[in-house]
Structure formats: C-alpha cells, structure tokens
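Each in structure tokens, the structures are laid out below.
Only the coordinates and a few stated rules stand behind these numbers; no lab work does. Predicted model, so just to flag it, every value in this text is computed and none were measured. Cβ atoms are built from the backbone, for glycine too; each structure is taken alone.
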Structure I
C-alpha cells in the first residue's frame, strides 16, 4: 500500500496538460471486440483500470500491443473465451462493457456482476433489459450474467433511468444487430459521443437524433479504425479546482472546454477569474471563495464526479452553501475525512450543508473512492501543515501521474510506502 504526503499552503502556478479520459478509453477498448480488424487508439491514459481492461481483453483471446506510451493496438481476430471472470470484473464496474460487444459479435457472454468504487448501488438491469429487448436470453447464475442470442435484433428501447455504461453497451450491441435500434432517454455525456464517433469510423451507422435519442442501423460487420480518445474533463476540472483552492493561477491545456461549462460557470459564480480558450482554461484566484449551492445531475448538469472536489473548495468559502447529490446515494463518504481536517459539514439525506472555515489543518485521512481521493488531495494542498492520505490506490484508477503533474505546478506532494496498512 502507498500513501500521499502533502505539505500544504503553496499556491499552484503554471501549465498542466490533460490526459485522455478513462471513461472514454474503456468503452473504446471494448469496442475492439466488434471487429476482426485492428483498432488503434491514441491518448490512452496509463491507469489501473486500463491495465485491468487489457488483462480482460487478453483473457477473451484478443491480441494487444502497446506501440508507444498512450497508443495501443488491439485486434480481436478470434474470440476464444466468452467469460469475464470475477477476479477482474470485481475491481472495475466498467468491465461490464464487454457484454454488449460479445453478444453482438459472438452471441454468447458470461460476465461477472461488476464491482468498482463503493459509492452506492449501480445495477446493470438497464443493460440486461435492453439486450432482452434485442432478443437475448439472459440468466443470472452464481454471480454471473449468462447471455445468449443467435443474432441480436433491432428494437425500440427506452431506458428507465439515465445510464452512461448502459447507453454505451447497447449502442455497441446494436451496431451489429439486424435492423434498426432506437434508444431513448440515453446518456448525453461526451464519453458516449466518443463511442459513437469511434463506431462510425469503424463503419457503423449511428446518429444522435435528438439530445437523448440515438438511432443505430445495424451492420453485418465493422472494420479497422484509428481513434484518439477525448480529453478527461474530470481531470481538467480537478486541476482547475486545485488552482482555486490554493489561490493560485493554473492553465489547463489539451481539454475540450465545451465539456466543462457547468463547472466553469460555478467557478465564476464563486469569484474565480476564468479565461476560456479553444482547448485551454486558465483559472486565477481573486481571494476567498464565495459559497454557492450546487446540485449534481447527469450531463450537461454539474457532474457528480466534481462533487467531492467542489466540497473541498467551498469548505474554505466565505459563508454557507448546500451541495445536493442526486446521482449516487452514497457519495458523501469523504465528508468525515474533511471534517477531520477542520471542515464544518453536516449531512441530511442527500444534501450536505457546508459552512466555510478560515483554514483547514493537515491530518491523517483515508480515501474511500476515486473522487474522494482527489478531494482529499485538494484539501491537503490548501491546508496548513502536513496531510497524509491513506488508501490512495483509488487514485491510480482515474488520474494519470497526478502527483507528478501537481509537483510541476509547485505542490509539495510525494508518494510513499504506507507502513500503517
């Protein structure tokens, strides 16, 4: 086990590039199962979840080569295995994204029910309902989804609730189905459109007919493609909040600013100076943060993946605000750790009342999930004294070399072996 040790109080200054988005790279890698031809992906981040997905694809018989750092070539000439085992799937919920491609290409899939961050129930019932509507026979046995179909058929399916991975899974499944599939109440996240762009470059016929309706004309086969993964909007936003919380001046480059609108609006409301360019954003502090309420919602609303980081920021704001979490029911586990550092936060149901304090103090804290880890790093950067964050393995699931990037901005942060665990 490792820990992060941070000596806070230094304003961050400088320029930081954004890596490729994990949540766009993972479905792109799984899409390689849809064709016998090669798929080459650029801007693939070096993350633990990426390594897990590589292991899973190899388990299924896929050939995989790292050509250069960030570039991977994948070829599923033959699928020799149709099982995504518990040992791999338990660590990463996105492993379920092999379900749709396996059913589309091979008509058979045995996928363990997924795991991942403990931030609330995230069932895959919408994935299964959609596949059943496309003609799949599905059974749940011994913790596995066992799905079978001769060939999936086009259907008209409405999601009961918005799900990003569910939308991606059914888009991939429908790309090789017979006939036309119409998916309604779809997720609108940029990562979903990244999957659509990739599949269309592979020869699929997919169109977002309206903001939440996607139409897929099934093809008999797909072909080779070269694709660049979109920028990680959550990483970009995390660095912008780091500038704000340390009263610094940071330029984030290589991002798609259209994906950050809800966060940038909130930062401006909170008194930050925000300068937006074509593929870059600069955030400069103008003094103490102004408290502003926020409610998380599916894209294009304020992302739940920014909630913990924003809470760290407003814990040092000038008054009181309310943060309401509408996406996941158990995503306030970072609160007790922020309180250990001196934050004044009270939880009532799905809302947290944050009363800004003058300062945070360094402490020993424990990360509970990916975004909570980032939240505690932000708090540690702003706090007086030294903060030690334990269980930081969560960070490596979603942030590429975060401590190295922060050091280049002037942060006093290092990774050490954790003798307490």
Structure II
C-alpha cells in the first residue's frame, strides 16, 4: 500500500507511545440544576487541554470503546485570524514540534507541520475506536489528499468507507480564483466490525412505495444486477433460469422442468446478452413470495422483480446515505445562526451545524453510544448528542477535548445553555431544546 512520507514523519510515527499517561482532574460539574463543585458522576466530559495528552489519558478506560468519533481539525488554510486558529502556527503546536521533531521543525512546510500534528493523534483515536465504531473527519482541499493517505495507513485502506462531499456553502465561495467551492470533505472510516444503521427514509423516497399487498407498501426493483460485474461471466453462479406460468402465476427457481405452458426467464440485458441475478438460486427460492413477474413493455418478454417493502420484519427500511450531503441544515450558515441563537452573538466563524453531526450519529447502530470529539471548538458535537437524545430517548454520551482558552467560556458554556434549554433551533422551530442525561463534568 502506498504510504505518504514527509519531513519529520520518522520523529512522530511512534510518538503516541512516548506521550505520558496523565490523570484527568475534574474542575466542576454542571447539569440542569446549575454548576456545582461535587461530582455528579456523568459520563459526559469536556476536557480542557492538549488533545494528544487527553487522548492518551483516556486510553486506560476507553480503549476500543468509542462508538463514534467526529473531529473537525484545523484545515491548514493559513488563516490565523479566527478564534479557532485554522493553521498549525499556534505557539503551543510550534513548541510541541520543536520538542518532538527537533531543530528540523524549523524547516518544515505548513503541510509537514500539519501532518506531524495529526499523525500521533490519529494513532490514539484509532486505539480508542471500537471495532464496531466509525470515525468522521471534516476537512477541505488544503489537506484532504494528505488526510486520506495517512488515514489509510492508520485505520487501514480496507476500512475506508467514503469521501463524502458536504455542501457547506450553497452559493459557493465567491473569493475562490477559478471555482466557487461549495463543498467540504467528510472522510469516513470504520472499525472492522462496523455495521451501518443507514439513515431515515427521505420523504421523496417514501413516494416510491405506492404498491401494497398484505405485508404493506412496497416498490418493485429489478432482480437483474445493474452496473459493474453484472455480466454472466462476472458471476456464473448467478445465471440460472426462473420458470413462470402466466396462467397460474406460479414462479419457481427450482431447476426441475415444469409444464408445457411455463416460460423460462433468464437475466438478459436489453440487447439480449446474458446478465446475472442479484440473488443466488437458493435465496430466490426461499424468498419466492417476495418476487413478482411483469411483462416488459417494448420488449414483449417477462422479467423478475423484487418487492422491496418499506417495513420489513417490523422495522422501517433505512437506506444508505448518499456520498453527497446537501441541504440547508448542513451549511456553514446554519451552524453560524444556530450558535448565535444559543450564545447571543457570533463567537466562531463557520462552526459546523448540529444537524451534520446528528446525521453522522444516525448511522451508528449501537443505541446509547459513546461519542468523542477531540477538536471540540464551539461544542457542536455535544449539542448534537443532546439533541439526538431528546428526539429518540436514547442516552448517548459525549467526550469533548478542546485546547483553546475558550473551552470554558464557549465550549462548556454552549453545552450548559443547551442542557438548560433555549428557544429556537437552526430550523426556526419555537421550542425548548432540552437534554437527556445532560449532566457534564469539566476536566483538565
């Protein structure tokens, strides 16, 4: 597998092993009743400090236990004017680079510095991620290619799920030189045993399930394979005949020959060449009641279709998310307005919207999952967790890590206000957003 090399990699590739273990100290707790000195025992934590040290401190208790990780690391644009410095020239990072990489760090490019900063942190995140867990990483074009390569190395290329395009600026950035950039990247990697929960069925999909039988609403999907590897030679075992009697309506995938009136149906392309079915013969026969035969208009021949039910075994179908996430709720503007409603003023530029993180959380199958964000910023991830709990009654918990001086005045303060409830959301609803299991401990 190709690996990315950069100046300083040899100094940081095993640095996560050298980071000393620290004991996190609780500074105070807070919940719906307010802030207090005694420990409320909440699973939720906001940690103020270097995320490298914090992640190492979490290992003894949380190694292999984090179900969902979301991080929004510095994009390394070189813009240092934000509250959340979007470069790697923070004095603390420069000091760390000098200690770990040595004098060589003085000659590093900004990309070398970013990679040196990210690599050991990703190593620790990989150790914290549960085998059934998933990690989402927001990034833009400045470091997207580099991030993909080091994540392939850390998590394994086989665990790469998708490079999702999130439309963060519906109009596109007009200050771009050639292309009005409208999206950011969301890298998604999984643990080896991750199973996606899918997403809630979009309204436009529901309209497709207009056919009904005794089992409920369904739509018809062609049983013949489409797209890549759909020819007979690609999957010879998926090329077999169905036998159909148009008078009785009986359909069988049994290889035994039937009556003279029966019609043989094979997986054929419109041009007459041989294709393949999506199901094997055994599955087709076991689920024969889910199949239907229709006469194809224009071809004057029969084809086999699967009844895809909206509800199967008592559970509503949850489709796979698409590789492009587009909607006003995912935009930077939505995140900015949302934070302004909570804090009363703009304290961050382009914060992520809680709806984006909620959409990530919805794909985690485990109820009451543990969520980690080691670049917490304004606390959007905690907000999303608390909102999701209020909606579905689950008891997800969160761990946030923030290095900035605003960890208390912005990150924790936002969480405090969400727990107490505030009027309005980014969608304009006039309701109180409350928390479930909303007690939190502030650590350092």
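For the reader, a short list of remarks on this structure follows.
- Given -0.80, -0.92, -1.20 for log10 I(q)/I(0) by the Debye sum over Cα atoms at q = 0.15, 0.17, 0.21 Å⁻¹, for residues 171-322 alone, calculated: source structure among I, II: I
- Distance in nm of label points 7 Å out along Cα→Cβ at positions 131 and 331 - highest-scoring structure of I, II: II
- Per distance in nm of label points 7 Å out along Cα→Cβ at positions 51 and 291, the highest-valued of structures I, II: II
- Among candidates I, II, the computation of Cα extents along the principal axes in Å, for residues 155-258 alone that gave 69, 36, 31 used structure II.
- Given 0.70 for FRET efficiency 1/(1 + (r/R0)^6) of positions 27 and 99 (r between Cβ atoms, R0 = 30 Å, to 0.05), calculated: source structure among I, II: II
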